[in-house]
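Q: What follows are several structures.
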Structure I
């Protein structure tokens, strides 16, 4: 295969392209003006015509599972402005800007205003090639530069047509799209396999912890009925206790309203919130907010080593404080009594997520109070056995975390390689095999 000659595009972010290629604006390769969905909120139904917003684009494809629905009459009205059809390209222009998906279905649906509809002129622009071009690093960088941000990022309908693309001869578009379809499918398959392996490891970790903290480490130990239908048998020498007899429970406090008062924040005191607990692995030392003297005066500081549990929003999320920190009233702290290891209590409570959610009444959001939590039962081995169970869990977790980290690195590298491959192909930096497929 002969190597093409290249020409300078006079665009630093694009570089040189093959001499037979053109550099054109998006507006010159479409068959109609770019449109978007309605800017009004329709009445949503339990069934009807699918109605997609930008959240309907997931991993580069349209996803209809769990989507909204509108009436046939509303759909007919919205089609007058914007009627998606097979091989159109949808672009996220608000919030999740730059999301791209090609329409690969032939049934009726409508789109909302955060999506723009791009219809390629198929006599000179292959829809699948345009899809890859819009997903490329070069075009995504342009979209990001054109975005404005108020409460959320947006790219205007006036700016989308000005996006710059590389347009090769039609047969080259066919070759490139076929090559990328084949290569990205292989990459996606490998990435999905890695995700499945990661999910399996996480399931194995959860099962290992559940077995260790409810059955112990010795499979031959005599067992007894725990008296708890959801738990079954436990080692005969273990006890069953209410949470309130295993640890003192104190609720965080933030006695100032409104919570958003800026005069309370940006000082030297860490202020841990439910989101911080949710993102912590086990020990929590990072936080996004701090309190000043005024904020500290209306809160309560909890010492390092306190076991935290979110009782609102992210019900049941757990972490052990690695620092002294103030807490809001959406978090409680556990202070284990003598004979209860804080790390063992962490693992014990981590196995009770389903029960904790069942205890929480739901109003505008789920909430769990101390009165509901305190009577809940946990199993308690002898203290030294608790320590040994935690030691072996930590060893197993370390091995699992190492494998998960390796898989995460592989996914990152595959994602980067996929993006680089698309960019190189749609800008002519990589030669691709010829094909006769149309």
Structure II
């Protein structure tokens, strides 16, 4: 009996230790599950059961139990009944995790939208796409190429695919539960959207990339030398931990912070600007805060992304979610249909011109696709690159918007291609090189 009691006591101590060490993680798990569920239901209009079965079945997150309250337009989650978190839908601003800073019933601003129909064929407008046959394309090989992302789909987990060639719809495909109108979370593809707002302001001669970042807290230390260019290129030298499997700078920002623009601002410098390259979602949200500083009112800030870019080029399905402080979460939370993500890629293929209007300068497209020092040719200015040959059989002028779990907008200027792929698997499970190599070979 004594041995039994000792073993039981030891077991209880072990359980208590495990709970103690992992309890903070529960906040992140239930936070992720509730926020993800709310956004999928109230933005993408997906069914909760489908989200649970296909999207939330991965390590740790699968431990969460989620519930949706349609009356309150919210979703909540717990882990074994512990650490309940709730996310609510706010019209025009998407869904947000609530905490002690949330005041129920408080009025909030939302962006003004212009959903006017553009009278051009897709992708430049909302009329049906023109059915065009190109003599230089091997259509038999094309069908084989576009089948590749869906082969062995239990592993590749591709959901949507769209190919534009010379501004024409070449191919699109969707798995069950997704259509041409279904908004898809871009995750870090949002960073490329955010960067474009700075390109637009630069084209309007309202800012310059060599400007020091306008952060008062930095004016009396070495951080005063950090420029907008350094931030867009992720080479500010500021400390940041971008790890999603544990409690880190990025998970605390996304699932705990009311004002996500503050997380990177408060970090110390660990190197001089340009000395290191360090990918940071905190930097992107700091840039969102800097973007807000360019406007005289919060309303003007909220309106600018839609008036200057999103609604202007007809990406009417796009919505960028905001944090509790009303800042766009420029690191992670833009939603758009696959067709609208492709419009964004086409805008860059056109070097900023859309239906005769220059939204940003042609040089901006070159700027974002120019390799950043110490990134091994993989990163430009909030865009990913192939300049270093990470995809060895694909043209090196490829640059792309990349998001968690394999969201991609690939822009290949030398082949006049824009390719959008969304899903739940990244390279190498989704064979980017093999697919894109087969695709470009279809064009003589």
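Q: Of the structures labelled I, II, which one yields 15.4, 44 when Rg and Dmax of the Cα atoms in Å, for residues 74-193 alone is computed from its coordinates?
A: Label of the originating structure: I.
Q: Now for a separate question. If relative contact order in percent (Cα under 8 Å, 6 or more apart) comes out at 15 when worked out from the coordinates, which of I, II was used?
A: I
Q: Taking FRET efficiency 1/(1 + (r/R0)^6) of positions 242 and 322 (r between Cβ atoms, R0 = 30 Å, to 0.05) as the criterion, which structure among I, II has the greatest value?
A: II
Q: Turning to a different aspect of this structure: When FRET efficiency 1/(1 + (r/R0)^6) of positions 58 and 210 (r between Cβ atoms, R0 = 30 Å, to 0.05) is calculated, the result is 0.45; to which of the structures I, II does this value belong?
A: I
Q: Right, next: A value of 2.6 was derived for distance in nm of label points 7 Å out along Cα→Cβ at positions 130 and 410; which structure in I, II was it taken from?
A: This figure was derived from II.
Q: Comparing Rg/Rh (Cα atoms, Kirkwood Rh) across structures I, II, which is largest?
A: With respect to Rg/Rh (Cα atoms, Kirkwood Rh), the highest-scoring structure among I, II is I.
Each reported figure results from applying straightforward, stated rules to the coordinates on display, with no laboratory input. Just so we're clear, the structure is a prediction, and the values are computed from it rather than from any experiment. Cβ atoms are built from the backbone, for glycine too; each structure is taken alone.
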